[in-house]
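Below you'll find a set of structures to go through.
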Structure 1
Amino acid sequence: MPALAELERVCPARARRGEPADSVDGVVPDIVVSPRGTAEVAGALQVAGNFGLRVVARGAGTKLDWGNPPESADLVVDLSQMGEIIEHESGDLVARAQAGTTLAHMSEIFSRMGQRFPVDEVVAGSTVGGVVATGLSGPGRYLNGAVRDLVLGATVVRADGVVVRAGSKVVKNVAGYDLAKLFTGSYGTLGILTELTLKLKPVPKEQRFVVASYPQPADLGRALPALLTCQAAPTAIELERTAPDGPLQLSVLVEGRPGPVELRSAEVASVLGAADVSPVPPARWAQLPGPVSLKFTSVLSGVPAVVQGASSLARDHALQASIAGSAGTGVLFMGLPGDVRAEVLRPLLEDLRRCCALFGGHVVVLRAPASLKAALDVWGPVKGVELMRRVKQAFDPGRRLAPGRFVGGI
């Protein structure tokens with residue numbers, strides 16, 4: 001295999017034939033290469049271009065079943081050997097890390113300086129590159145912003161092997177920042193992220209979880225507006241409903257210095273009514289419901305109605321569904337059984353999209369078996385898809401990077 005020989009030259013002893021365990025959402029690659037730095041990634045993509053290979057990037061492999069399966073995957077670029085924290089400017093609360101660095105490793109290193117990258121590890125084992133590539137943000141996005149807001153800069157290798165650097169390691173310098181944002185949530189279809197410059201925050205001294213339960217989402221509709229306008233400044237406002245007709249749990253995270261945290265959590269408890277306050281997070285905190293997961297959104301004022309609508313639709317379609325997510329940002333998830341059939345899920349998906357559209361939202365199938373996704377419109381209608389196609393054409397005219405995984409078959 002000539003391409004394999006060339007890749008072995010670029011990455012000595014770290015290029016091999018693909019195996020079933022390397023499959024990307026059911027698509028087994030011909031070759032897997034494991035570079036150790038940006039230069040080797042660039043070399044691998046130059047070889048891939050010479051041989052017309054289609055390429056998918058992989059970090060820890062925790063989210064390879066998200067989105068659509070790629071149309072093909074001749075080469076997997078495995079970034080698991082790129083797990084180094086290159087710089088940590090603790091005084092500026094900025095760090096630069098290779099894309100294969102896990103969130104757990106960053107947490108261990110930064111915490112020694114009383115700092116953190118404030119993105120929750122929603123999927124265990126996630127790398128920072130995978131989190132940025134999928135745009136996955138956890139509960140803390142309510143106060144800290146989405147992951148795209150925490151990326152100051154990025155080093156990306158284009159499909160032709162050209163290295164592009166965007167953004168800056170200076171927080172206030174916004175030159176090129178939009179380009180760094182562009183790659184966030186692009187599912188590897190525009191380029192391969194190799195290094196990321198990240199905004200850090202201090203680790204809070206204390207945290208309290210204020211938890212209340214409500215019989216119906218309508219009760220949430222009375223508590224949520226008061227919570228959003230109170231002076232307690234919570235880090236996260238999460239909801240969970242484990243069954244379509246079950247009670248709804250609202251969990252609020254308050255962080256900061258010990259004395260003020262006690263006062264602020266007491267204020268939140270007063271707003272919520274009967275509530276428990278604990279330093280320990282509730283069960284399933286910062287976890288996606290599943291095993292089949294839908295992501296749906298709404299304007300904040302529509303969250304109670306959308307939650308009620310989603311629950312009612314699941315009941316109407318005789319599905320045992322759980323709902324969780326951020327009541328403070330309107331980003332929610334529905335978990336369904338792993339054996340749900342396409343003929344059942346398809347009408348639910350259509351109905352849920354109509355419901356969310358009434359409140360400015362949309363619905364995507366985040367995680368599901370490839371056989372199930374093949375019978376569904378995973379991404380659904382998305383505004384701006386033609387602009388996305390033009391961006392794809394500009395960065396990857398040959399459609400060689402993760403072809404078909406993203407919106408509209410991009």
Structure 2
Amino acid sequence: MAAKSMFHKFFDFSDESRRTRIALQVLSLVFAMSLWLFVTWDGTAASVRNISVPLKYPDLQDGYSIADAATAIDVTLEGRIEVLALMDRNEITASVAVNDLRPGKYRLPVQLEIPEGVRLSAYSPHTVDVELFRIIERTLRPALSVTGSPPENLSLGSVSINPAEVVTRGPEALILSVRRAEVRESVENLMIGINGDLAVKLVGDDGDVDGILVEPRQVRVIAKLEEAVDLKRVPVMVSAEGIPAEGFDIGIVSVSPDMVTLRGRRSSLQRVDEIVLNAIDVTGHSETMDIDVPIDPPAEGIAVLSADKANVRIEFDSAVEAATFQNVPVSVTGLGVYGDWALEPATASVTLERTVADTARFDMDSPPLELYVDVTNVVTRRMVLPVLVRNLSEDVRVLRIDPERITINALIR
């Protein structure tokens with residue numbers, strides 16, 4: 001009996017013991033297989049990786065900027081696992097060509113450059129909306145604006161503003177929306193007199209204009225309400241006469257200041273509604289003209305308080321021709337999964353523009369471009385793709401493509 005007990009002690013055949021031994025055997029097998037896979041795997045398996053790539057605009061012209069443009073695109077790459085794992089997104093170049101474009105809104109294709117050893121599977125978006133605008137400077141002469149109504153027996157006397165001019169810098173549309181620059185002071189302070197620094201405010205048709213750099217931001221103002229004759233603010237008007245150089249049209253004509261304060265007898269001021277400057281002769285000109293024109297009193301006994309001269313700026317635009325080409329064929333390019341494609345529609349209309357001064361008129365029978373869709377890496381039988389442009393003449397700008405996107409259908413034979 002003692003010998004039998006000793007045998008069972010060393011060779012336990014209970015169910016619990018058998019389960020324990022089986023579990024250990026399974027764990028040993030799993031460990032051995034894992035070790036074998038770790039030793040034999042060489043990291044050459046294919047994989048897919050999604051990367052967000054910064055979007056660049058490398059050829060943006062000096063003096064231009066872009067509003068609310070896309071900053072990144074999503075790229076899907078295929079390749080070996082170890083290559084994709086070590087790849088940095090800066091190794092991929094995503095760019096949009098904006099050179100030689102005039103200010104305006106465009107829909108432009110995204111161009112991609114990927115390193116060797118990987119394959120482009122997909123990217124989005126294929127095109128981005130871009131709005132270009134110019135950064136310009138403009139000199140303005142701030143005028144004093146009085147808040148509140150002065151007593152009837154008082155009016156604004158002489159006003160000293162130093163410096164007399166400020167320089168504004170910002171987007172062209174925003175700068176040109178400014179009608180005047182002014183410094184503001186209350187009637188209460190002007191009754192006792194002011195001699196201090198006041199902030200320069202830019203004013204447009206709809207109120208104050210923000211987002212513009214002004215140098216200097218504050219000017220020294222010396223002014224006081226005095227017993228005097230009436231004051232009246234009137235607009236400053238200017239006109240251009242003559243014919244510009246061939247191929248050019250008169251563009252924006254602006255004057256600064258566009259409002260001035262007059263002082264004089266009430267009866268005299270009632271007959272004055274505006275100050276009209278001498279007309280500017282633009283005959284033969286094509287470059288922007290900046291001219292200082294004296295502001296002469298409109299009548300005897302009336303003084304111009306806020307400025308003695310106005311800056312007139314006349315810009316010229318190249319005369320342009322626009323034409324719309326109907327039923328321009330759309331071709332298919334790129335290697336997709338399917339060989340043949342049907343397009344819906346197969347043609348599009350294109351509106352083009354170019355400078356008349358630079359080239360001859362459009363040949364309406366032969367549009368200076370080609371339209372196409374790129375089916376590279378398209379794996380579905382039906383998809384909507386953007387209409388792209390190639391072989392576009394350098395002097396021609398695309399204003400509109402209709403439709404901008406078309407449907408492609410794979411033809412299964």
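Any read-out appearing in this document is the output of simple, stated calculations on the displayed coordinates, not a laboratory observation. Everything numeric in this text was worked out from a predicted model, so none of it was measured. Cβ atoms are built from the backbone, for glycine too; each structure is taken alone.
Quick look at the numbers
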quantity	calculated
Given -9000 for helix-only ellipticity at 222 nm (-39500 (n - 2.57) for each DSSP H run of 4 or more, over all residues; to 500), calculated: source structure among 1, 2	1
Given 10 for relative contact order in percent (Cα under 8 Å, 6 or more apart), calculated: source structure among 1, 2	2
When distance in nm of label points 7 Å out along Cα→Cβ at positions 330 and 346 is computed for each of 1, 2, the largest belongs to	1
Structures 1, 2, by distance in nm of label points 7 Å out along Cα→Cβ at positions 82 and 282: label with the highest value	2
Structure responsible for 17.2, with mean count of other Cβ atoms within 10 Å over residues 154-161 calculated and labels 1, 2 on offer	2
Answer label among 1, 2 for the case where FRET efficiency 1/(1 + (r/R0)^6) of positions 58 and 306 (r between Cβ atoms, R0 = 30 Å, to 0.05), calculated from the coordinates, equals 0.35	1
If distance in nm of label points 7 Å out along Cα→Cβ at positions 66 and 386 is computed and equals 2.9, the structure in 1, 2	1
Highest-scoring label, criterion being percent of Cα pairs over 37 Å apart, among 1, 2	2
FRET efficiency 1/(1 + (r/R0)^6) of positions 210 and 242 (r between Cβ atoms, R0 = 30 Å, to 0.05) - highest-scoring structure of 1, 2	1
